[in-house]
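Each structure below appears as structure tokens.
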Structure P
Amino acid sequence: MTDALFQPITLGAIEAKNRILMAPLTRGRATPPGFVPNEMMATYYRQRASAGLIISEATGISVEGLGWPAAPGIWSDEQVEGWKLVTDAVHEEGGKIVLQLWHMGRIVHPDFLGGEKGVSASATTAPDHAHTPTGRQPHQEARALELSEIPRVVGDYKHAAENAKKAGFDGVQLHGANGYLVDQFLRETTNLRTDEYGGPPENRVRFMREVLEALIDIWGADRVSIRLSPNGDTQGADDSNPEALFAEAAKVVEELNLGFLELRQPGPEGTFGRTDVPQQDGVIRKIYTGPLVLNSDYSGEEGAADIASGRCDAVSYGRPFISNPDLPDRIKQGADFAPNVDVPKSWYLPGPAGYIDYPTLAEQQTA
């Protein structure tokens, strides 16, 4: 039974028609060279508007913060106009959508910055390779943000939040997960600072707090959320005591009274990122009293069970939404999820193939 997924829910100021959220998914379909959203993206999001709430793909807040080919941005007027196509499409279908704000920090390769180093909490180097316009290249060492620069970066987030409002979104989500800039400040392997932004957990959450406060200034707390990934290594960002760190982060989220908190929590059998580090939602649930959204490898039945038990209030589904534009309908009817085709190649191809050409269950049944 999946009835628990189909109850409406209030996420801060957002009234969602069901508890199936679409998780943020990088798809690389923005129009170069300006990282501009387009009609094809509007079609993609329109197709998936039956989700209770769509969390957009991660969206760069500035040139400095975006290092993924053909990912969208939100710093320019042209990008704002492109995003209006998307928000209009979702709203026409009766859906809701928030914009996820992204600064990739040390993951941004110098090729995106005219040869300049990326920035991070500290001068560290991410493992593995970066995706660049000329192919995969080894990550390069980032430089540490100076104390005097941090207000500028916080200001970039605030400017992006202002643009998100102009573009017609229903709110914003801070990307605080997956080893990107906010996460780089949170975790001890990437934050080696000795000033007020480094050291104990209560200092390492400072940057996150300041960014959230800037977003709240624009949107109000009830239309701001955050995504965290509190268990295990992600792109070289890790912590020896996640319980203490993310308890401190949860205190901030509770104090600021955010609209909701989303946690990406892979397990030991995860299909995309796996870890033996215990999931931290139990610790966080004792501190944060607002709506909690869980993510990672859920089936419909598992999601409904965790909502019914009180473990969480909603579930966000990521990769299943790629090849199942009508995912809520499939869950309700007990249908199998259609598999991703040519995974992961189809995730990031530049055209419509593997993007807007997946049939709905009804279309499959009548074919």
Structure Q
Amino acid sequence: MSDRPTPLGVLLRAAPPDRLPEVVAEHLRRHHAAGRVEVLLGDLTLTGLWPLIDPGVQDVSTLAPRCFGSQRPVVDITPELNRAYLPLSVWGERLGVLVVETSLPSGTGLTEQLSAVADELAIALRAADVVTDRYRQVTRRQRLTMAAELQWELLPGRSLGDDRFLIAGQLEPAYAVYGDHFDWELTGNRLTVTVLNGSGDGLEASVLSTVAVNAMRNARRSGANIVEQAELASDAIYARYGGVLHTATLLLEIDLVSGQVAAVDAGSPKAVIAREREIRPVTLEQQLPLGMFGETRYETQHFSLEPADRLLIVSDGVHAAAPGGRTPYGEAALLTALRRTRLQPATEAVGTVMRGLRDYHAGSDPDDDAVTVCLDWRR
């Protein structure tokens, strides 16, 4: 009979979906001389990390946010104890940070071993998220509106990436968003991205976005190109609302080998490209928003990305925001915020843009919800 320990992946698959952190903690205590173990999850605004195992003990160290932002392990070494912070991420989706205190020496491959544990846990957390509410309850720091509940449930995630690209998106206000939305999908060397600026407010605006996104997904999963996706979604929205409600949408299909981008511009989401020190708008001919008229037909336009380009897409809640009659945020302040992100990954850049938008409102409530999507093409 083998006395080899049971692999962590086997233990996680056998565990109840809400007990994954405890299974990992026990594994680390048995095999890595761990003392305190904690799992910190990022909240909906990605501005805080919150404990799962012991909710009453908040980690006040700056090392956990540093690990989360950089997506690299951070180890605090002392003569008696090593404290390791390991990123929890899956396919570029940042979930949180695994914190492990251990008496094992750091120079024996410890960081690599603990990183492997964090990777196993991240995959399991991503899978378990749909069958237990435990993890979502931690990431929500206040109650969502019904409209926001629909929007967050509809999202593909908040970031996605590999060695070719990194894309990230953010919704504001996180707990009361209603119509603006984003979606993406990766197959082979093709990345499809959509950003929606729904009309109306409250629950009805969220239902409108739900219809639009699912219609485009239905077409895409049947092999349709972005023109056919736009047309099917437009027909579905018009059939439901008769032109009273519609959604401005930008659909992109990006070739991750050549950098060629096919686009359908159906309304108001705006795109800019940051290339070295220059920021230039993506100029496209606007076509009708989805669902404004029956049997609307769309055409594809094209532009190109170059290696190391950053593509930023924002809804009109960002670029057209004009609190107190001020100059719209997109005319000057957005470019300033984008320049501040030059050394940040896309996952951090979306937060910088949204913080700039909040500062621009100077404490007043925004008139519209907002979406920011940032794509770095690494090539």
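When distance in nm of label points 7 Å out along Cα→Cβ at positions 157 and 237 is compared over structures P, Q, which one is greatest?
Working: P: 1.1; Q: 2.7.
For this comparison of distance in nm of label points 7 Å out along Cα→Cβ at positions 157 and 237, the top structure is Q.
Still on this structure: With semi-axes √(5λ) of the Cα gyration tensor in Å coming out at 29, 24, 20, pick the structure among P, Q it was computed from.
On the way: P: 29, 24, 20; Q: 39, 22, 21.
Source structure for this number: P.
Quick check: 17 is what I get for relative contact order in percent (Cα under 8 Å, 6 or more apart), calculated from one of P, Q. Which structure matches?
Source structure for this number: P.
Given a computed value of 18.5 for mean count of other Cβ atoms within 10 Å over residues 5-12, which structure among P, Q does it belong to? Numbers along the way, then the final one.
Numbers: P: 18.5; Q: 14.2.
Source structure: P.
Please state which of the structures P, Q yields 0.55 when FRET efficiency 1/(1 + (r/R0)^6) of positions 101 and 357 (r between Cβ atoms, R0 = 30 Å, to 0.05) is computed from it.
P
Only the coordinates and a few stated rules stand behind these numbers; no lab work does. These numbers were taken from a predicted model, which means no experiment stands behind them. Cβ atoms are built from the backbone, for glycine too; each structure is taken alone.
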